[in-house]
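Undergrad: Just below sit the structures, each encoded as C-alpha cells.
Derivation of every value follows stated rules applied to the coordinates shown; laboratory data play no part. Note that the coordinates shown come from a computational prediction; the quantities given were computed from them, not determined experimentally.
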Structure 1
Amino acid sequence: MSGLKSNLSRFRGYFEQTAKLMIGVPDYDTYLEHMRTRHPDQPAMTYTEFLDNRLQARYGAGKAGCC
C-alpha cells in the first residue's frame, strides 16, 4: 500500500506542475533548483523578484530570464 501512496503522490506532483505550466503559473522551486545546478555562483531571486520577472517576461517587452 505504501508503494501505491508513493506513486499517487508522485503523480499528484507531476499533475500540479503540469497544470501550473498550462495556466502560466511559474514554479519557484524549479527555478531554485535550476539556479543551484546551473548557476551556483549567482544569487537566486527572492520569490517576489521571481514573480515580477516572470510577469515581465510574459507580458512586458524585452528579455527576462537567464537562459
Structure 2
Amino acid sequence: MVNATKGLFISCDIPMAQFIINLNASLPASQKFIIYVLDNTHLFVQTHVAEMIRSAMADFRDQNSYEKPT
C-alpha cells in the first residue's frame, strides 16, 4: 500500500531553512508543520502553512533591516 502526503516543497538557502526549522520547533507538537527535512536547503511542509511562513519571513526581514536615518 502506498502512503501519500500532500505538501509544499520549499527550496531556500541554509539560513532561511534554519529559520523555518526553528519556527517549527517553537510551536507545540500539535501545530508542527514540517513533514520532512530533505537536506540543508529543501523542506517538505504542510500546505496550509505557506502564508504563515511568508509572513514570519517578512517580519524577520523587517526586524533585521537597517534604514539610514534621514
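Undergrad: Suppose you compute helix-only ellipticity at 222 nm (-39500 (n - 2.57) for each DSSP H run of 4 or more, over all residues; to 500) for every structure in 1, 2: which one lands on -22500?
TA: This figure was derived from 1.
Undergrad: Taking 3, 15, 23, 25, 14, 8, 6, 3, 2, 1, 0, 0, 0 as the value of P(r) over Cα pairs in 5 Å bins from 0, in percent derived from one of the structures shown (1, 2), identify that structure.
TA: 2
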